[in-house]
Structures are given as structure tokens and as C-alpha cells.
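**Student:** Listed after this line are the structures, all set down as C-alpha cells.
Since every read-out is calculated from the coordinates, none of them should be taken as a lab result. Because the structure is predicted, anything quoted here is derived from the model rather than measured. Cβ atoms are built from the backbone, for glycine too; each structure is taken alone.
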Structure P
Amino acid sequence: MALVTIDELTSLTMLALEKAGASLSAAKAAARALVAADAQGLASHGVSRVPQYTTFLRNGRSSTTAIPKIVHSKGGACLIDAQSGMAYEACALAIQTATARAREFGISCVGVTNSNHFGAAAVHLEPLGRAGLVGLAFSNSPAAMPAWGGKTPLFGTNPIAAIFPRRDAEPLVIDLALSEAARGKIMLAAKDGKPIPLGWAVDKDGKPTTDAKAALAGSMLPVGGVKGAMIALTVELLAIALTGSAFGFEADSFFSDEGNQPRLGQLFLAIDPGALAGSDVYFSRIETLLGMMLQDDGVRLPGERRHGLAVKAAQHGIEIPDALHAQIVALAGRLS
């Protein structure tokens, strides 16, 4: 394993993306988010995506000339067009806009259309938590799961994330995909030639499988059965019907170098606790619940592990596989 500082890994990632055609601002936004994911132990949504992103930039699946902009606006709501570029710059603009409008209106809803893979959902919400705002994030993704009772993949793994600020502690962070496992984990297993647990996916014939490559060619299974499938449907409608983006079945797989521009959708909500029961009440209620949770041995607060790993990474660096490090160095045009 290669041990790389956060600054060095961010710089390498930026260079690799720029060399593939991304603008400086797009490369910077993506690099920060990818490295943050690795720092928090989310390797499947970290710099392991750099080879994929550079390929997409070179073959047109991600636009190299995209400049995200607000295209519709009304009160606390607005829509940002990512113009088929990488998602991160558009999502950063969405969070910046959501913060300002939540401050003004008490609540804001910002959609992103014509977007792309947006990585670890909760990473986008961190600025909202630092600003003392409650945040929610929704996104669709290329089709991976069937509608309940069906066989044809229609919905993506459709992640949901939430962040709840605390007065004198790190925010509570909730982040999950609606499949039994994140598709990125199966992607990593396929690359490493490792099996996956039974119950994560079925093959193209609808049969349960532990073969990661067969799972990628088949369908993911929703978490919680029919309940998970209904939540996936809800996210698909929130992220797509409100933004005018492409449904999961209209977007080609991220696991193919060739294909269309996915034109995915994201939706971000920001809520000012002071606009409702008030900040003091909000913080008091949060701590009351968390205090009760922690009375049981073994309870770990969501986001606690991420924060601990991020602190460690800032001090000691991030470990990534030697082969991946060499690949990013080569993509960045540097000599190892």
C-alpha cells in the first residue's frame, strides 16, 4: 500500500483530471470530494474512481466544457444545470446556494440536472453541517435494481444522505445506498477477483450469486425488500421528476467506458433549525436522543467512524493500493 498525504493525493487527482480535459475548477471540486471520501474510509467512492472519470472525460461521457449555472429560481428553490460535466462543481454550487437560501427563507431546495456520478453523498453535505443547517441529499444512478416484483433493472442504488449539526460535537452523518450493498463495493470486489456475500445481488438470469462480475451484469437487491424498493422509487422521483433529469434506465452503466452522458439528477434540502422550534430546542432535542442511544453499550453514532478516520488521515496520510497510486501518477503525467 502507498501512504500519501491528503495534499499530495488531492494534487495528483487534480492533475489527472485536468490532463483528461477537465477545467481547473471542475478538477479541484472533484479531487476534494474524492480524497475526502478516501480519508473517511470510503474507498469505493474515493480516488479509485479517477481512472473511470478520466476515461469518461476523454470519451465524452463527461463534458470537458461544462460550466454549471442556475437555470430556474423561485424563492428558496432553484435548479442548477451541470451541463453533463462531472457532478462535483455543480453540487458545490448547489450547496452554496442552498446555504444562502436557507438562511434567507428558513428552508431551501436545490436540484441539479444533467449531472453525473456524485460520489459519497454525505461529503456534499458537510458545509451545511458546519453552517449549522440540517441537510438532506438524494441522487439517482444508472439502473441497477428492478421495481418490486419485476426483473428488469430500472432504478439505481439511489443514495440518501443526511447531516444533523450538533452544538459542541461533530455532526451526525447518515449515508446509505438503497441496495443491500453499494455498487461500488461490488465493483471493487470484481476488480480484486473476490466474492460478494449472498443476498447482495442476482445474476442476469435473476439467480442469487456471490460472483461480483456476474452481479455487475445482473441486478442489485434492495435493502429491506419491498420497503427499500419503495424508497428507491421515491428517490428516483425526487431526483428526476423535479429536475427533469434522466431516469436510471435511460443512463448507461458507469461500469462501461463507452455510453451516453448519464444526465443524472440530484436534490439537496437545507433547513435552518432556527426557523422552526429554534436552535436551542433543536440542539437540546438532538442531544437528548443521542444520550439515550449511547446508554446502550455498543451503540456508535453515525458519522463517528468517518470523523475519526478523517482526523487520522489528516495526520498520517491515506493508504491506497500501490497499483492505483501508480495509475493515478501516470494519469497525472508524473514520474513515480
Structure Q
Amino acid sequence: MSIRPSRAAAAGAAALSLSLALSGCGGTGSASSGDKVVTVYSADGLKGEKGDGWYDRQFKAFEKKTGIEVKYVEGGSGEMVQRAVREKSNTQADVLVTLPPFIQQADSKGLLEKYEPEGADKVPAKERAASGRWTPLVNNYFGFIRNTKELEKAPATWDDLLDSKFKGKLQYSTPGVAGDGTALLLKAVHDFGGREPAMEYLGKLQKNNVGPSSSTSKLAPKVDKGELLVANGDVQMNHAQSHSMPNLGIWFPAKEKGAKPSTFALPYAAGLVKGGPRTENGKKLLDFLLGEEPQREVSSVGGGFTVRSDITAHDANARALAELMKGVEIFRPDWADVEKNFDSYIDDWKEATGS
């Protein structure tokens, strides 16, 4: 669940450069390492395409304050968890940031270490992990985007997307791989009242779908250029992208005509990686990112929503986001059920769509 200017435009290059940088200094699992480095594996979306994203600003400030360099790898939420699992015997990451349900999945796989960062007490308890092994970092909501030049009005309902005019002009990121792709699946289950009707619908939608995409951020430029008319996304990423992509419009489909549009919270959540090579540096970074100043800049710089209940944003982005969310019904998925039955959700989707 990869705000933002590009969720994963440079994921491959970043991953390659990091793997080369780390190839000669494999993870030691030592919490007392004195190296002035911290490695972050993150879902795409918080780093700017032009170095102007929330991560860019905070990583630079963190390095200036502590002297600790941030090494960064991004990709889809599922991709980052899978990578951390593969590296379990030689851990490379110190901090893992993903969208749900992948942060819960990382916790259940034993990838995370218990740590509650400074400032975590300002995050509502119901939003934090009961295990104490992960904490929301930036609040966000699932959404869709459209090309506003070609579609003056957003499709009001899911059924509107079955129109033949969307054939080859609609794409959503892959459930099970991308956080936002998995979110689309969960919203369909909610709106249609269960898995079976949701899968029946997604099977019908497949005739218009371009095909798989491992990263949601790659879809926004296609929508902005008119290569696609609609795609999935999330509010924070797409709002940030819209500053450089003027033809993006964010919207939320309703189940049927007359019904309220709906969405659900899809926060970026962070955890300390168990056995990471520089655990103490990871703790310092998490403490910093939940601090007052970085959290005040979540909206003004990142286009997202602060997770701290003691901070109220009044900047232009915050006002625009509040207006966007007006009249939208917010529901909460049963994340425990999703995590427990994750594989069967994805298997049902593959069967329904022939993916």
C-alpha cells in the first residue's frame, strides 16, 4: 500500500545501486554498529520524482541532524516484504515501510522487531499495532484517477467502468504485489458485499483492463498523457503527482447510483526490521519521522495526512485534501481477516480474471 511524484519510477535503479553498495558489507544483525548509514525498504509514493517529496525533505534533514546517511530502496509493498523474507538469513534493511495488509504480513512472518518510536503515543492506539512492532507514518486513502481532459466527469459507479469506451484504456496495479492493487480488491469486496460478487464483477472488468502492473505510480503518467482514461491509485500519491501532472483527477466510485462514494484508510506503516545491520540508526530514523516538524510537513510537502492526533494542518494541500474527502464514506477493512486469508483473496482474484 509504491503521495508523490513517482511511486517506483526509479525502483530498479535504486535497488541495483543499493545491492551493489551493500554487496561487500552484508548485514551483521548488530544493533551496536557504528556505521553512519540506515537502510530503508519502502513502498513507493513518499519520494519525489524530482527530489521534492516528503522522504527527500526528511531524509536530508535527518542526515543533517544526525550525520546518518539514508540508503533507500522502493517498490510495491508486496515486493518489499518478499525481498525482506528472502534476505532473512542476511538482513539488509533496517526499516520497512509498506501499506496494509503487507505490514501485518511482515509482522506475522517475523520480520519486525518490537519498537514504539518517540511520538507514537500521539498516534491513536487503534491505528497502531497491538504487538508494538509497527506504527503508521503517513495517513492516506485508496482512490482512483482519471484523465480530466477526456473525462470531464468521473465515472460515478463501478458499473460505469464496464463501458466499452474503457477497453484498453483502464488499468489497475496487481493485487498481491502492489498495495494499491490489493486495496482495489478489498474495496470491491466491501462495495459488492462479499468476495463472490466482487470477483464476478472483476471478471467482467477484465475485458477492459490493459493488464498487470507491479507499481501503481507508473499508471499516473499514462493517465495524465491520455494513454489510459482511468487507473487506481491513492490520495496522497496522486495529489502530489497532480502538481506536475495537470490532467489527473482523483475520484471514488460508489457501488451503485445514488450511493455514497466510499474509500478506506491506507496508511504507510513503518517497522524496525528484526536483525537489521544498523538497528540503532533505524530507531533514530523512526523517532525522527514521527517528530512534530516532519509530521507537520506530511501535507504541505507530501500531500498526505499526518498520523499524529495533536497536529492539525492548515496549509493549501491540507485544505484541498479535506475538500476532496468531503462526502466520502470511510470504512475499515477487517485487516486481521485479510492478513489471515490473504492467499485465498489473491487466488480468488486470479481465478476470476484469468491472471
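**Student:** The value 3.4 for distance in nm of label points 7 Å out along Cα→Cβ at positions 215 and 319 was derived from one model only; which of P, Q is it?
**Tutor:** Computing distance in nm of label points 7 Å out along Cα→Cβ at positions 215 and 319 on every structure in P, Q gives 3.4 only for Q.
**Student:** Consider the structures P, Q: one of them gives 22.5 for mean count of other Cβ atoms within 10 Å over residues 175-182 as calculated from the coordinates. Say which.
**Tutor:** Working through the options, I get structure P.
**Student:** Could I ask something else about it? Give the label, chosen from P, Q, of the structure having the highest value of mean count of other Cβ atoms within 10 Å over residues 95-102.
**Tutor:** Greatest value across P, Q: structure Q.
**Student:** Of the structures labelled P, Q, which one yields 116 when volume of the Cα convex hull per residue in Å³, for residues 111-254 alone is computed from its coordinates?
**Tutor:** P
**Student:** Where is mean count of other Cβ atoms within 10 Å over residues 87-94 largest, in which of P, Q?
**Tutor:** Ranking P, Q on mean count of other Cβ atoms within 10 Å over residues 87-94, first place is P.
**Student:** So, one more: Can you say which of P, Q returns -13000 when helix-only ellipticity at 222 nm (-39500 (n - 2.57) for each DSSP H run of 4 or more, over all residues; to 500) is computed?
**Tutor:** For helix-only ellipticity at 222 nm (-39500 (n - 2.57) for each DSSP H run of 4 or more, over all residues; to 500), the value -13000 is produced by structure P.
**Student:** Now for a different question. Name the one structure among P, Q that distance in nm of label points 7 Å out along Cα→Cβ at positions 127 and 151 of 4.7 was derived from.
**Tutor:** The correct label is P.
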